[in-house]
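Next up: some structures, all given as structure tokens.
Taken together, the values in this text are just the output of simple stated rules run on the coordinates, not laboratory data. The structure presented is a predicted model; accordingly, all values stated were derived computationally and were not measured. Cβ atoms are built from the backbone, for glycine too; each structure is taken alone.
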Structure I
Amino acid sequence: MKICMIGTGYVGLVSGACFADLGNTVWCVDKIKEKINMLNNKKIPIYEPGLEELVKKNHKSGRLKFTTNLELAVQSSELIFICVGTPTSKNGSADLKYVFKAAKEISKNINNFKIIINKSTVPVSTGDKVEKIISSKNKKSKFAVISNPEFLREGDAIRDFRFPDRIVVGSNNKKVLRKIKILYQPLVNKGAVFFSTSRRGAEIIKYASNAFLATKISFMNEIGNLCEKTKVDVEDVALGIGLDKRIGARFLRVGPAYGGSCFPKDTKAIAFSGDKFNTNLSIIKSVIKSNEARKSLLTNRAENILSRRLKNKNISFLGVTFKANTDDMRGATSSLMIPLLHKKGAKIRYYDPTGPKKEFSKLKNVFYCENISKACKKSDLIIIHTEWDEFKSLNFNKLSKIKNCIIFDMRNLYSPPQMKKLKLKYYSIGR
């Protein structure tokens, strides 16, 4: 099939490369010339394991093309995917200006029947508005607007595309559904469930999924707080409740606040949608508050570990991104912890496999180090913030030359008995 992906961000680029790898011809369109030039020169603007190889392979074969010419891409394609950003507005709602701009551009370039597929995460009823924009210049017989939300996790996006749990498509048009099922048939053959519903139903499914997963994270973090106070190992609690098949073991790990491109903005957006439709989504609103409080709670914990004497203390952060296998800093707990600890007089060094971060570039005593050893040298407190694999087998006695160095393991990568045997001052979460 011939496909146009509007937007070469995380969703558009990953999905475009994967569709091309399935044998389709894919045009990836972006208005940012620098980004398209990078891609045409085989440089990847985002960090995602395996993506560079996939892009190079399919670009070389001619199945994957990059352009700023939206007119050419739309007119050359049967399926038009809208994969633009929907950031959070000041009032907490999803900012849909990029979605609507894409719809307007599509409306000008429909030369034969097109299926317009909204893959961007959007509030319920957005598809109705996209349809209205396109129908202002075209007869409804010349296009169909459907919803096909993505369920890609940063760091595991290619695997998630190739082996999805489900493919959700929102449309009541049987002809269109048959076409989309043909597109996804290679994935259905591997076991993916092809689930069709109404367009509005698909829009809500995406937001409800992310809100539920965010709820599990915040719930377990709060249980972790109780475990610390009652001297119970939260890992045992997580295992015990996770064995209940109604609950499941995934997303029951304690740690920092959730972050990234999806959960923070999507929980706010669905809460805003609830207010818009006079429905109080009180549970989701509580999750948002709990998650924000989590960042301050962990910062306070780090201060208490150092007896609240932070002036001239050397603190090392291992990892600063919100999770491993991504360079995404959005919603990362470190983005609040590091400035607050710095403000109270601490000297901070950090190492992250994805390099230095602009978020900390203006802080006077915050330095990026090119390896773990340099980041931890003469450290009073080592904070394991992100669960990168290279942080899972460290020799702490060699890392810091300070005899009484303390480790604050925010990911529970190590066991307390193991650390006690090594005579290390060790703190973790919920244990």
Structure II
Amino acid sequence: MNTKSIFKTKIYFGWWTVLALGIESLVGMGFAFQAFSVIFKPLAADLGLSRAVTSVAASAQSILGAFLVAIGGWVGDKYGPRWLILIGIVLMSMGCAMMYFINSLWSFLLVMSLIGAGASLGVTYLTDKAIVNWFVKKSGMAINIKFAIASLSGFIILPFTAWLVSNFGWRVAYVVGGAIIAVVCIPLVWFFVKPNRPEYYGLLPDGEIKTTEIDQTTMKGKNIAVGAEDKEFTFRQATKTLTFWLLLANGYVVGLVGPMLGIHSIPFLTDRGISSIEAAAMVGLMSVIGIPARLITGPVVDRLQTKYLRFLMASGTFLQAIGVIIFLLNKSTPSIYVWFILNGVGGAINGSVGIPLLVRYFGRKSFGIIAGIFLPLQLPIALIGPVYVGWVFDHTGSYMSVISLMAVLVTVSGVIMCFMAPPRMPAGAAEITNNT
């Protein structure tokens, strides 16, 4: 098989995939998920909805999206992730455009479900699958460069969305976001995401020097994977390990943390008299402050023994817990900045380890279905979490009880991570197959 000219460059093609998916995630994640926090209050006021009911939109995003991620993970493992990511981008773009026309709760939930379905395919585990296909020893660095680029969405997309809402209204903001998603993301994925592993194109993981014959390249790629402890669990084998279920339990424990710092963060700040644009910048600070932490932690992850990854992950989570506690002890605007900074750094450390840990624990072959199955399994808390946070505010006029609960949950999450030891290898799990 002859390699195409796009592969014949000094820069390993996998790095172009990382750059493209970083930008694609920045735009898609920014407008499909993060911008909702900016639009939350004006949308609720326009449609006459309470915060609990408005938060149901996040649950609506989770329902269809959770099952699509699981199915998409399986399909992506078998046929490659590119077409599924492209379908997700189209759905996100269409959903954002349709937000202009909603005028009722039901149309709102329907369109948000469409956006969630698109985001689940376009900017979640399938993008990670596309990257880990190309990296083994450098997977930590590759994944975290992607996330570092995507983290700029908080610094770029949130203030831009707040400006659009302030000047043109939330409906126009969504339409503009949908157009940007389509124009920017479709070409990036089409040209820089390939459906197969590098061995298929006569290349090797991590940019290793390739051999002249494809069968020799495939064999050397298998040797690289074995040398990097790239176990190849099937999905069924993964579910028989304690680690898999601890990962699931951890998702339930932190299920309330995401809605508070995602959907309700800007409403929380504007309730305290902070302008929407300044609030968007404060939330964006969490993302930007984590970029150096990701870029530093990524190479550390690649050099750290697999058995120690969980402790590095837990350290980031404990840092997040300290941030929440500092705010609870003071409750001032400066303490919010400290909280957000520590949360951004801790979340970046935690997130830096998450995907590489899954790859090192369970392998590349079934990564899509193993990672993707957590969303439908965690669907109950994904449905309840956002609505619960909104319900608490509707009944108390404050988010403080939820924030207090966050401190406990994040601490418990860190403890659970310390027990997530590398899974024991079932019979046959160590075999690196010929499926590329």
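Work out distance in nm of label points 7 Å out along Cα→Cβ at positions 151 and 367 for each of structures I, II, then name the structure with the largest result.
Details: I: 4.7; II: 2.0.
The structure with the largest value is I.
If FRET efficiency 1/(1 + (r/R0)^6) of positions 95 and 207 (r between Cβ atoms, R0 = 25 Å, to 0.05) is computed to be 0.95, which of I, II is the source?
Working: I: 0.95; II: 0.10.
Clearly, the read-out refers to I.
Looking at volume of the Cα convex hull per residue in Å³, point out which structure of I, II has the largest value.
Numbers: I: 155; II: 120.
Between I, II, the highest calculated value is found for I.
Assuming -13000 is helix-only ellipticity at 222 nm (-39500 (n - 2.57) for each DSSP H run of 4 or more, over all residues; to 500) as calculated from a single structure, say which of I, II it is. Each step should come with its number before you reach the end.
Details: I: -13000; II: -24500.
Traced to structure I.
Comparing structures I, II by relative contact order in percent (Cα under 8 Å, 6 or more apart), which one has the largest value?
Numbers: I: 12; II: 27.
Of structures I, II, the maximum of relative contact order in percent (Cα under 8 Å, 6 or more apart) occurs in II.
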